[in-house]
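Only the coordinates and a few stated rules stand behind these numbers; no lab work does. Note that the structure is a prediction, hence the values are computed from the model and not measured. Cβ atoms are built from the backbone, for glycine too; each structure is taken alone.
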Structure I
Amino acid sequence: MVRVVLAFLVILGALHAALYEPFDDSRDRAVLASLDVDESFLHDPDFQAMKNNYAVYRQAMFLRILSDAYLYQPMIKQMIADAGLPPALVYMAMAESSFMPRAFSSARAVGIWQFMPATAKRYGLRVDLYVDERRDPIRATEAAIAYLKTLHREFDNWALAVMAYNCGEGRMRRAIREVGSDRLEDLLRVIPGQRRQPLPGETREYLRKVLAMATLAESETLMLSSNTPHLLNRGSSYPLTTVEVGPGTTLQEIARASGERVETIRRLNPSLRYDFLPPYGQSHRVYVPYERAAQFRANFAGKSAGSTYIVHEVQSGENLGAIGRRYGVPYSMIQDFNNMRSTIIRPGQRLVVPVLRPEMDDEYVVQRGDSLSTIARRFNTSVEQLKNANNLQHNTIFAGDRLIIRR
């Protein structure tokens, strides 16, 4: 038993030593250089400690995250490469969310790239009653690439862009003014006796975390010692692909056409809030397993002629009877469909309504920041058509207003 323990300690010590000797590792230098970080940062004790933490003490968790990321990591890597960004930025998604599309924070950040609502809207991500594209790994990556390019144009340094992604560009500008320098070593330096540092401790650690994950993920030493060399050369083939479906299509229809389980289709489309596509618009992109795409295209006949579904947000003064009359369905059907034990509803509550008249007009709930022109562009119509359909005499609309979208 003693020999086994000693052997284990020798192996652990060898791995520890290898990881603490990054100075001869050209891969580590290349990762740092790609993010405009001087190789002297390899001597940073906090960086070394974090790298050691993930490589030794949290190795199983680190490798499991890499392994579980097989669905999205190859696509994210390729998108970042195609955009001409440093490959190490892939590991920002790992640091943000462990590559989990449904990750969320108490600060209301959501998705693989942890977008806040305002930033998501700024970069074109759709967040409404039906869809939250912050949870769409591909759309969110497109937005993250655009945001990182914006940050790099401003700060002209990838390490500063990474930190600004974490703390916000405004905080980064203030930090540079306070320090009087945009050099990384100056911004990371902790000022003794000062309670509020130029950059939050979380942001300083965030850069170290991204660099630690990026260098470890490319470490032959770690992968060989943990018997996971396949993680170094994961192929660029994608395990899923996109198909186009019409408004209101259900996940059950997609599953039947592709010969896949509904649970799988749901897992591959985390941006959908419900088991059906939004009932308005032209068409929508959904993900299916790559090997099922040909079967789906051969079997999918388009949206069925039966019911479609909408999400109704209850307004003050409404009751189930009034909502049922509005959509032409019995209130009891709404009650059953939403597993309601009583007919009591409250303002702000969201109800899924099975609509039996597919020919009815679409309805859109105005979101904060919407305008008639942006809504018109989204639904391929005009401002005048929107005003006519809704009897509007002016262009002023408010969040929560409900607009008819004529097809």
Structure II
Amino acid sequence: MGASTIDDGKSGLKLGINGLGRIGKLTLRHHIARKYFRALVVNVGRDVGMSIHDIAHYLDRDSTYGSLGSYLHGFRGGRVIEEANEKEGTLIADGIKVWFLRAARDPREIGWTDNGVRLVVDTTGRFLDPTLQPRDEGGCARGHLESGAEKVILSAPFKIKDKSRTMPDDAVTTVMGINEDDYDPRKHRIISSASCTTTCLAHMMKPLLDRFGAQRILTASMATVHAATGSQAVLDRLPKAGALDLRKNRSIMNNIILTTTGAANTLGLVLPDMRQIGFIAESVRIPTATGSLIILVVNLQEESSGESIRREAVNSIYREAAAGDERGYLHYTEEQNVSTDIIGLPRAAAIIEGHETHTRTAEVNIDLSKACRAEGRREQGIAGDAGTGSITVSITQAVIYGWYDNELGSYVNMLGDRTVSVAEML
């Protein structure tokens, strides 16, 4: 799908948003600014403050991105929220009417049909198992379909609780600019937009796969230095029953916290070639509001002839890929950035910090007796009697840094592109 196929003009559709946490709030801001949908319906699922005016206050102000007026109109921005109506549960934000539903938390009880909503973005992070049915306890993504939506987009990766179950045929994971065309509007009803980390990582790996192929990428690993999220504790707290990771209950204000990421598993869904490559993904949480960094390490097998893969060769791969990306999902820079420099950068899935790319080539001696079984050597064309022989292989290790705004700039803006592209095919 090219850049020109995503229409930013106002459509006749209403968009439903379930949840008004960080991603929900920023998704609402995105679509108020974009004005593709004629109206927005937000399910909060509970009473908020004293009235609709408290929801307006929450929407208007943001500790990370500033006021809604400044977000929409820069330094000329003023208050853009008008006509807050408690009885109707509505307000007007920069000319876009927004309804707020405050009754139902279970998706199947929201009543999307009654509100004229055909497409829903679920930002709660709760309903991630596509195998569950609407009548299952606790609610599920399919509840939105029973409530009248035709399509549901999830702002997080799928998580199937029962490992004996397989991914349903009507569910798909996509990352814009990577495998968005895997979405089939005739078949898929539940779409996961993966995660902010997987989105950045996919855009970092794809140029390497396109250039070298999976066969020459021997191994890869990544660590994301990730900003805090709403699931973390401001101060130390007692773990919930059955909690396995005690570090998530420690204060994010005071600590660097080791944690986990599902980016490696999700990456294989959007870049199937990654399943051929040994890959490890780790995560470290740090006390910043947004702005994250992936440190990607890849081991590449050199060609039998020719020059070694140098830093400039790696940077040129990303420079050319970014230049050819019409939608600007991949950026390349040789400036010396810090995390706040990339906050809010529109649709930037990954910003490659070319100044910090490093490579090193070494000759690696491989003992054939340990490299493969004796009975497999003849088929592989490896000489040597049983248990004897060695070969020398040139391997380059490359270290690549990629920034991403894990909230608005990268993830929410690309989620907005996915939402509009699905809407255009309804």
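Listing for the model above:
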quantity: Origin of the value 5.1, where distance in nm of label points 7 Å out along Cα→Cβ at positions 117 and 301 was derived from one of I, II; calculated: II
quantity: If helix-only ellipticity at 222 nm (-39500 (n - 2.57) for each DSSP H run of 4 or more, over all residues; to 500) is computed and equals -13500, the structure in I, II; calculated: I
quantity: Structure (I, II) behind the derived value 75, 53, 41 of Cα extents along the principal axes in Å; calculated: I
